[in-house]
Structures are given as C-alpha cells and as structure tokens.
Structure I
Amino acid sequence: MSRIDACFSLLRGASRKALVPFITAGDPAPAYTVPLMHALVQAGADLIELGVPFSDPMADGPVIQRASERALRYDVSLGDVLDMVKAFREANTSTPVVLMGYLNPLEIMGYQAFAQEAHSAGVDGVLTVDLPPEEAAELSAALRRYHIDPVFLIAPTTSDERKLRICRAASGFLYYVSLKGVTGSDKLESSALSAQIEKIRQSTDLPIAIGFGIKDARSAIQVAALGDAVVVGSALVAKLAEREMDLEHCADEARSFLKDFRRALDSSPSDVGGGQ
C-alpha cells in the first residue's frame with residue numbers, strides 16, 4: 001500500500017478529513033523548506049503538497065507566483081526540490097509528499113529519469129498542472145513504474161466526459177478545483193460544489209481533495225463536509241510572506257496558522273457529505 005493510500009485509509013478509519021498544506025519549495029529561502037515541512041506535520045498536516053518553482057506558473061494567482069519568483073532568485077531547480085524531499089525523508093518516512101508543478105522541468109529531466117529520482121527521494125505523487133490526461137500516458141506510465149501516483153485536477157468547467165477520463169487516469173486522489181480561475185480566488189459556493197463532488201463520486205472511489213479559495217477555518221469546514229481532504233495553499237503562502245522572518249519564526253508561524261485549520265476540521269462533523 002502506498003503512503004497516500006495508507007494515509008487516506010487511516011483517516012477513513014478515524015472519521016477524519018485530510019489537511020493538505022501547500023508551500024513552494026525554496027520559498028522564502030531554500031534552507032526554510034525542510035523545516036517548514038516538518039512544522040506543518042507537527043501542526044497536523046496529513047499530506048504535503050510541495051510546489052516546484054516555475055517561471056511561468058499560469059494556473060497560480062499572484063501569491064504563489066510571487067513565491068515561485070522568490071524561490072527562483074535562489075535558482076531552485078527540480079533537482080533541488082527532490083533533494084529537499086530526500087532530506088525530509090531522513091526524519092519522516094510516513095507523511096505523503098506530492099509534487100505540484102508544470103511539465104517543462106519534467107521534460108527537461110526526462111520522464112524516466114525524473115520518476116526514478118522522485119522515487120529515490122521519497123515522492124509519492126505528482127500533479128502536473130499543464131498536462132491533460134489525454135497527453136499524460138507516457139509520464140503516468142513512468143511514474144507508476146516507480147509506484148508514484150499521477151494526480152489530476154478537475155475543474156468546475158470540466159465536462160462529464162472528461163471527468164470520467166480523468167478519474168480513470170488518476171490514482172492516489174483527485175484534486176478538485178473548487179473555483180473558476182487561479183489559485184487564491186474567492187467566493188466558494190457550497191451548493192454548486194456539492195453537486196460537482198457528487199457527480200465525481202459516481203465515477204470513482206478515489207479520495208477527493210478540494211482546493212482553491214480555502215482561506216480560513218470556516219471555508220475549510222465547508223469543503224471538508226463534501227470532500228476527503230482540504231488543501232490550504234495561497235492563504236498559508238501569503239501568511240509566510242507577510243513579513244521577513246527568520247527560520248524559527250517562520251516555522252512557528254506555519255505551525256500556528258495550520259493548527260487553526262486542524263482544530264476546526266477535528267471539531268466539526270466529518271461524516272456529512274464525504275464519501276471516503
């Protein structure tokens with residue numbers, strides 16, 4: 001059983017929802033990333049999404065775009081990100097890590113070489129934002145050869161036919177984009193979200209993580225009632241970017257911020273609307 005499967009299995013048994021924070025590797029500086037990952041786990045993270053810095057992050061809003069810019073000032077590469085995961089694994093062998101990024105760095109490294117290096121580092125899943133499932137067969141095959149889950153996005157505008165195709169192509173979990181637009185958008189609409197999640201569940205038994213627009217404990221509770229995991233990205237990245245902090249204070253800020261989400265999820269009913 002993969003780390004991702006084991007994580008969701010344990011959560012189902014405990015009637016809990018996964019808390020999935022996102023940070024960009026190398027932001028605010030490369031030395032911060034691994035300590036931040038450990039701080040997030042200490043605060044209650046069940047799975048970590050680690051962004052691979054990219055020069056043209058078209059699916060991301062300004063908050064995460066600026067995080068990529070800060071990381072790229074240090075020339076943080078895909079290889080550096082894999083080294084960070086490897087360093088994280090020296091002390092943590094159980095928390096799943098999913099890389100989230102864009103196709104170009106993977107193509108430059110080569111799918112086979114990337115999959116092999118990612119497996120060696122301890123990566124559990126890869127979400128390639130700009131790679132549609134229709135074009136993902138070669139990368140997905142390379143990832144699965146090394147027991148890494150290809151994770152895909154489903155958006156509110158995704159047709160029913162494409163939803164089914166994505167469900168068949170994915171493993172580990174599905175990432176549902178709760179809002180139209182880029183990361184950091186606003187205005188969650190729970191009724192429309194509920195209808196979309198219900199449709200997806202008709203096509204798959206995979207856990208569903210919901211992200212985009214989750215800014216506080218209230219919105220986290222709202223989506224946790226519908227999905228299996230709550231992704232907190234832009235709000236966390238923005239919190240860490242509010243002011244320049246040394247490593248100790250940055251880790252403390254991450255712990256404090258995420259603990260509010262963990263308490264909210266654990267104190268709210270977890271069996272309303274969720275399928276996993």
Structure II
Amino acid sequence: MTTCYVKLPRDIVAIGGTDNRTFLQGLVSQDMDQVSAGTSVYSALLTPQGKYLHDFFVLQSADSLLVDCEAGRSADLIQRLSRFKLRADVRLEPRDDFCVFAILGDGAHEIMGLSTTPGQTIPAAGGLAFTDPRAPALGCRLIGPEAEILDWLAQAQLPEADFETYDALRISLEVPDGSRDMDVEKSTLLESNFDELNGIDWEKGCYMGQELTARTKYRGLVKRRLAAFRATHAAQLPGETVLLGTQKVGEIRSRSGDHLLVSIRLEALDSGAGELSAQGEPLIIAPVNSEA
C-alpha cells in the first residue's frame with residue numbers, strides 16, 4: 001500500500017492530577033505502568049461482570065494522560081470514570097483541540113521515525129506519534145492540533161486517503177472498531193480479539209471485570225471471535241445474520257468495500273468454510289493480514 005494518511009473520527013480525553021495513573025490502573029485492562037513518554041498502550045474499560053464498555057489508547061503527555069477513544073462516546077467515558085474518582089486527585093476533560101490521524105502504508109513507520117514495536121511513541125507535529133499497539137500493520141497514529149499536523153503532512157508530501165482505506169485494512173487485520181463491532185455491556189474482550197491485540201495485561205493487579213476475563217481465558221470458555229471475511233453480495237451488511245446451513249452462527253459487525261468483520265462461533269469458523277452464508281449468498285473466509 002502506498003503510504004498515505006487518514007483523518008480518523010476520534011475523541012481525545014485528558015486525565016490530569018497526581019493520581020491519574022493509579023486511578024486508571026485499578027479500572028482498565030492494560031498495565032498503566034507501561035505507559036511512558038516512549039510507550040502508549042491499548043486498553044478497555046469493563047463492567048464489573050467483565051463486559052465491554054469502552055476501548056481506547058492511553059498516551060503520556062507531560063503530566064497528563066491522553067485517552068484516544070471512540071468518537072461521540074467521550075462524554076459517556078468521562079461520566080463512567082468520574083464515578084470512581086472519590087477523593088483521588090484526578091481531572092477529566094475533553095481535548096476538542098486535538099485530532100487523530102492514521103499514517104498507513106509500507107513506509108509509514110520510517111516516515112514517522114518509528115519502529116514496528118507496538119506502542120512506541122515519539123513527539124511529532126506538535127503532538128505525539130505512536131506505532132499502533134494492536135497491530136504494526138495498521139501503521140502509526142498521530143495525535144495533536146489539526147493545523148500543525150496537516151502542515152507536517154503537507155511537508156512530508158503524504159497524500160490523503162479516505163476513511164474506507166483505513167477501515168478495510170483494519171477489518172482485514174481483525175481489529176474491532178469500538179461499539180461498531182462490540183456490543184456495549186454484552187461483548188467480552190476475549191471474543192473481541194483483545195488478547196491478540198495487546199489489549200490485556202495478564203500479570204497486573206486487579207481491575208474492574210478482571211475475574212470474568214481471567215476465568216474465560218484459563219478455563220477455555222471463549223466461544224466466538226471476530227473474524228475477517230469477504231462479502232459476495234451488496235446485501236451482506238452490518239447486523240445481518242451469518243448462517244452455517246440453516247443454523248445461526250454469527251453476525252456481520254462492520255463492512256468496508258467487500259471486507260467484513262464477523263462475530264462468529266469458533267466451531268463454525270473451524271468447520272464452515274464453503275458453507276457459511278449471509279442474505280442467501282456465500283461468505284468467503286479471508287486470510288488475516290491479507291492485502292486490503
């Protein structure tokens with residue numbers, strides 16, 4: 001893929017205060033001790049029962065933590081986190097002056113001065129650039145003031161691509177996109193590929209929803225996952241049922257071009273090649289990391 005950039009629909013929340021790191025540590029799935037000026041992480045906030053609420057990236061910016069989260073849901077995230085502040089020195093506020101861009105393509109890391117090490121972070125364009133912690137093939141992310149980033153991108157002579165370019169690549173790598181692909185208060189992290197995407201630290205102390213997440217992993221209770229497929233018909237849209245013969249085994253979660261991300265039962269994924277369908281038309285299992 002030619003190196004390019006895509007502006008992503010995302011929100012940024014700043015978490016300040018002397019207790020910001022310990023505050024998050026007891027709530028989210030990734031180890032906040034890993035977050036530093038040189039390392040960013042991917043993480044999630046769960047219900048006490050271990051069900052998905054929000055997923056996001058956490059970066060360090062001076063004395064604050066920046067949370068790169070799903071567009072339109074930052075107010076809900078702030079509200080949920082605020083319930084746990086108690087007497088902690090923590091300040092949560094939206095950063096409407098910051099935007100998020102993805103840098104994609106074969107030369108993305110080299111242009112940004114980054115390696116393919118997940119989460120590696122450097123200052124750039126008045127903000128921060130980091131290798132996507134979920135999958136290096138998703139390139140880099142650049143967070144900061146829009147005008148400064150656009151000026152930097154122009155100087156780098158990078159062309160702009162549409163969101164569908166990023167979305168197709170994301171789907172081909174089996175990476176979920178927030179509540180488009182995960183059901184709030186229903187989905188679990190392990191059925192949403194978080195273990196493979198560096199979204200869970202299994203060695204850290206307790207966090208909200210940890211007990212169910214750990215039990216699901218160590219007892220082998222995962223029954224489904226998000227898998228990449230290729231559509232064969234225009235009617236195969238998000239929300240449509242996936243069948244193995246006449247049995248419902250999954251649901252289409254998101255689509256870009258002919259790329260589909262499907263929540264599907266593992267036994268159907270293992271045995272259903274050539275027999276899976278949606279809207280009366282076959283679905284094609286796509287090899288992960290296939291060229292978008």
Structure III
Amino acid sequence: MTRRFHTIALFGKYNDPDIGHVVNDLARFLREAGCRVLLEDATAAHLSEPAAEVASREAIGRQADLAIVVGGDGTMLNVARALTGFEVPLLGVNLGRLGFLTDIPADQMTLALRPILAGEYESETRCMLHAEIMRAGRIVHTANALNDVIVSKAVLSRLIEFEVYLDGEFLNSLRADGVIVATPTGSTAYALSAGGPILHPTLAATVIVPICPHTLSDRPIVIGNDSVVEILMTGNGSQAAQVTFDGQSSMPLDDNDRIYVRRGETPVTLIHPSGRNHYEVLRAKLRWGEKL
C-alpha cells in the first residue's frame with residue numbers, strides 16, 4: 001500500500017532567481033490539494049513573496065514526508081546529501097538538461113502530481129556512498145555522495161599516483177588522471193563519460209572507473225556494494241590531487257592520505273510517476289536509437 005503525503009517540502013535550484021514563479025505556483029497547487037507546504041529557507045531567499053512556510057533543512061528533515069526538488073540533477077544530488085539520515089523521499093521536477101533524477105517536466109508538474117498525491121506512484125531505493133579521508137592516522141573529513149566519490153588531479157596537468165584496495169586486499173596501482181567510485185545512480189554521470197558501464201539503479205553494486213589511466217589495460221570493475229574501497233595516495237610529494245563528492249564539494253589530498261569509500265547507512269528513496277520505465281529514460285536521455 002502506497003503512502004500518502006501530507007507535509008511536502010520544496011527545494012529550488014540553488015542561487016537561481018528565475019525559479020520563484022515555478023516554486024510559488026507549485027506551493028499554491030499543493031496547498032489547494034490540502035497539503036502543508038514547507039519552503040527551504042535558501043530557496044525562499046530568492047522569492048520576493050514566498051507562498052509557503054519557510055523552514056530550515058533540518059526542520060524539513062524532521063517534519064516533511066516528501067521533498068520536491070525543482071531544478072536539475074545537480075540540485076537533487078545536493079538535497080539528497082542534505083537530507084541523509086532523515087529518510088525523506090525525493091521527487092524531482094526537471095528544469096535542467098538530462099534529468100536522470102528529476103524526471104517530471106516543469107510544464108507538466110501539476111498534471112503529474114495529481115495521481116502521486118492520490119497515492120498512485122512508484123518508489124525506488126538508491127544507495128549512497130560514505131567517504132572518509134584519513135591523514136596521519138586520523139579521520140580529517142567525511143562526506144556522503146549519491147553519484148560518486150572522485151579522486152583526481154587538481155591544479156597541475158600531470159598524472160597522479162595511487163593504489164586501490166578492496167576490503168584490505170591490494171587491487172592495483174595506477175598512474176592516471178584519477179579514479180571514480182560510483183553508485184549505480186552515478187554510473188550514468190562522470191563514470192559513463194570515463195568509459196564505465198551503465199548499471200541498473202537498483203543493483204547492489206559499486207563501479208570503480210579509472211580516469212585516463214597511463215596503462216591502457218586498467219579497466220572499470222564492478223564490485224558488490226558491501227565492499228570497502230580504499231585509495232592510497234602514493235606520489236613523491238609533488239603531485240596535486242583532490243577528492244570530490246558528487247562534483248559539488250571537494251578537499252585537497254596529500255601523499256599518504258587514505259580515502260575509504262563504503263555504502264552509506266541510509267539509502268535515498270525516489271518517487272516517480274506510475275509507469276516510469278528506466279530503459280525508456282535511457283533511450284530518451286542518451287538519444288539511443290536516433291538516426292544519425
């Protein structure tokens with residue numbers, strides 16, 4: 001039996017002044033449907049007259065039973081990380097380009113939302129990644145990611161050197177532009193551009209994709225998501241490297257730093273309109289089958 005939503009939070013594309021009319025129209029529609037509406041405070045800051053109750057992300061996590069994200073996949077990634085641990089399901093209204101995660105077109109949002117509010121929808125669980133950076137024997141940074149954790153070269157255009165371990169067992173040493181550790185959700189993002197495979201989003205798997213490796217036999221590998229990936233930076237002191245999370249936050253790395261990446265404790269639940277087909281989405285977004 002599907003769950004009905006009563007308190008709905010709205011998130012708009014970060015720092016976009018043109019988002020106001022879409023968010024306010026959506027807020028009015030939801031209120032008329034009998035829902036309590038919470039508007040994220042950072043989104044409300046761009047609206048001259050917010051049409052809903054303003055709340056912090058923490059308050060939204062405690063009170064909302066659905067979050068609607070108006071923007072692109074980048075906005076959805078940001079909100080997913082912000083609400084980690086609160087178990088608030090997410091629904092995306094697409095104002096971006098590809099929209100793998102935000103799959104309701106803005107001009108059809110009220111039409112698509114009516115059956116969802118009536119309990120006619122599909123839910124899908126997506127795993128997240130949790131990363132820890134260890135330096136000199138202590139954890140100096142932690143972060144979550146829905147798409148990927150990426151170790152890459154920073155300022156200098158030269159290869160970086162590192163080793164990869166799985167559950168403490170040595171896998172490989174690489175000289176490359178970097179390496180991507182991605183969830184199935186992230187397999188259609190940077191990992192795809194780097195030559196990685198497309199994974200079905202519900203698979204219990206993680207993909208490790210080298211970025212432009214110097215040794216051409218270094219290939220992507222798919223592992224179970226119960227494994228812990230360890231990346232050890234092994235340069236000679238002159239390399240410039242960084243680690244990024246969903247391409248939205250980062251920190252510089254030093255030689256001998258260890259990056260541990262494992263499955264996050266709390267998955268993300270995505271809400272889709274009934275009848276959504278993953279392969280149809282792939283065909284549409286990646287333009288498969290079109291005649292050239």
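For the reader, a short list of remarks on this structure follows.
- Between structures I, II, III, the calculation of distance in nm of label points 7 Å out along Cα→Cβ at positions 240 and 264 yields its largest number for III.
- A value of 1.9 for distance in nm of label points 7 Å out along Cα→Cβ at positions 56 and 248, calculated from one of I, II, III, originates in structure III.
- For mean projected area of the Cα convex hull in nm² computed as 17.0, the structure of I, II, III it came from: III
Values in this text are rule-based calculations from the coordinates and carry no lab data. Quick caveat, the model's predicted, so the values are computed rather than measured. Cβ atoms are built from the backbone, for glycine too; each structure is taken alone.
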